[in-house]
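Here, each number is a calculation from the coordinates, and none is a lab measurement. Note that the structure is a prediction, hence the values are computed from the model and not measured. Cβ atoms are built from the backbone, for glycine too; each structure is taken alone.
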Structure I
Amino acid sequence: ATPMVRGRRVFLAGIDWLPVTLRAGKNVKSEARRRGADRVVSYRYRDSQKNPQWVMGLVNWAKLALPKGCKDGYALALLIARQLKGSGYAIIAIDKTHYGFISSIDG
């Protein structure tokens, strides 16, 4: 993941998103630890047939080399996807040489 630090808040681009199986869905944190992550965010949505689906975003917070005092982390993709109102995409400048690409199909 690529951090964007704003004050004490960290916005993360490039999070590894994985589908969550029913077995793993019962214990998302354990599954994340097995995959080497120390932070996890899960997101529930409905597919085109209106069935509930889950994905989890995995981050190794300790490896981000953040400045002291950074506590709160936010998944940039989840913040922006809500603004797309259904299907669409966004390209965000992370810094002068890096860009983030976020897309959403049917929300």
Structure II
Amino acid sequence: DGRTETETETETWRQARYLVCTMERARAVNPSAERVVVVCDAEGFTMGHYDHRTALLVLAIFRDHYPSAIKSALVFPATWALSAVLSIGRPFLNPAERGLIT
């Protein structure tokens, strides 16, 4: 995509910070809520959008800091590219996390 290694790494960390801010904001808005439903709009998602480092970092953030925070995840539309990414990522998930993906 023409980005340098540094630009790609910076984007990965920017996305991770956004994720953490969003999760913390959700906790602040409703402290009594123990779990969240994640809704992702995957319109236009292609394999060109997939970054392995970002995916692994997101998994690590949820595993290390929000281990039981996700009640379910809704991703739409379910494209072939998204199915491929989920297939790639499935081995990195523990059995409980795999149960969240249908």
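If you line up I, II by distance in nm of label points 7 Å out along Cα→Cβ at positions 17 and 89, the top spot, with the largest value, goes to II. Of the structures labelled I, II, one was used to calculate helix-only ellipticity at 222 nm (-39500 (n - 2.57) for each DSSP H run of 4 or more, over all residues; to 500), giving -16500. Name it. Corresponding structure: II. Work out which structure the value 27 belongs to, where relative contact order in percent (Cα under 8 Å, 6 or more apart) was derived from one of I, II. It traces back to I. When mean count of other Cβ atoms within 10 Å over residues 33-40 is calculated for each of I, II, the greatest value falls to I.
Each of structures I, II was scored by distance in nm of label points 7 Å out along Cα→Cβ at positions 41 and 57; the highest score is held by II.
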